[in-house]
Every structure is written in C-alpha cells, then in structure tokens.
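Trainee: In structure tokens below, several structures.
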Structure 1
Amino acid sequence: MLNKKENILINLKKAQSLTLKIIKMVEAGEYCICTMQQNSAVIGLLKSVHQMLMENHLNTCFKSAMETKNEKKKQEMIDEILKVTKLSNK
C-alpha cells in the first residue's frame, strides 16, 4: 500500500504530465473540447492533492499545535488553515 507522500507525488506527476500534454495540444491547435477535458483532469488531480495535503496537515502539524498550551501557536495554526481555505475557494 502506498503511503500518503507517495500518493501525493503520483498525482502531482500525473498533473505535470497532463499539463505538458495540454501545452502540446494547444500548440498543435487541437480541438478545444479535447483540450478542456484534459485541463479538467489536471484540475481534478490538483484538487485531490490539495485535499491530501490538508488532511495530512490537520492530522500532524495542526493536531500537535492544538495539543499544546501555547494559545498563540494555536491561533496561528487556525489562521493558517483559514487563509489556505479562503485561497482554495477563490
């Protein structure tokens, strides 16, 4: 079974490969809908990576910060999560 880091890397490499394919498709003037379908696949892979990264962060860094007595560190972690969430929802 693959670990989380390996799954993240696999999806990023797939996205990279598809992105290169899309560039070639655009350069070759291929049919727009075909290009858009490949682009949607890349977006899906990157959203999946984002979700995996967020889950990992919440289960490691965030969890550790919440278990401390350092209220400043806790608030910083919460602010980071809110910032990333806002950016991903744009």
Structure 2
Amino acid sequence: MSTLSSDTHPDVERFHIELLRKTPLFQRLQMVASLVKTTRHLSWQGICERYSNEMSETRTERFLFLLYKDDIMAKRVATLLAHKEKADTK
C-alpha cells in the first residue's frame, strides 16, 4: 500500500489506519461530526475577522454561501434565520 501522507512514516500511517479500522462506526462518525463542527467554527471566525466592518447579516450570507456554494440558497437561509431571530425576540 502506498502512503497517503508524505510527512508520515509508513509504519506510523499503517498503525493509524489499523486503529481507525478497529474504532467502532459510531466513534468514527463522532470524529467526522467534530471535524465538520470545527471547520465551520473556524470558517465563521475567519469571515468575522476578515470582514469585521460588515453587518452581521452580510457576514452570515458569506458564511452560508461558503457552506452551500449557492448564492440563492445562502440568501434564502439568511432570510429564514433573520425572520427566526425577529420571532424569537418578540
């Protein structure tokens, strides 16, 4: 088997793969969910830092576009979120 990572020794990589294969499916799914959550959190932080002078709604649209890769979908979801926030504050 060829190595997947050029900076990892092949024996270490084999060991990691063996550990992953032995890990129960629910734990692997938890790891994936955690990675997705962390990635989204870091993406949101990056948008907030990069566009700190923009309104919150605009940053939200940028984030949603990043998630959905669709401007129309991002605007629809942003609109739904804005309506939900208004309803929650009443």
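Values in this text are rule-based calculations from the coordinates and carry no lab data. Small disclaimer: the values here were computed from a predicted structure and weren't measured. Cβ atoms are built from the backbone, for glycine too; each structure is taken alone.
Trainee: If mean count of other Cβ atoms within 10 Å over residues 19-26 is computed to be 14.1, which of 1, 2 is the source?
Mentor: 1
Trainee: Here relative contact order in percent (Cα under 8 Å, 6 or more apart) has been calculated and equals 14, so which of 1, 2 was it run on?
Mentor: It must be structure 2, since only it matches.
Trainee: Follow-up question, since we're still on this one. Which of the displayed structures (1, 2) returns the greatest value of Kirkwood radius over Cα pairs in Å on calculation?
Mentor: 2
Trainee: Could I ask something else about it? Given structures 1, 2, which gives the highest value for distance in nm of label points 7 Å out along Cα→Cβ at positions 11 and 75?
Mentor: If we compare distance in nm of label points 7 Å out along Cα→Cβ at positions 11 and 75 over 1, 2, the biggest value is for 2.
Trainee: For the read-out mean count of other Cβ atoms within 10 Å over residues 3-10, a value of 9.8 was computed from one structure; give its label from 1, 2.
Mentor: Checking each candidate, the match is 2.
Trainee: Quick one: distance in nm of label points 7 Å out along Cα→Cβ at positions 35 and 67 came out at 5.0 when computed from one of 1, 2, so which one is it?
Mentor: 1
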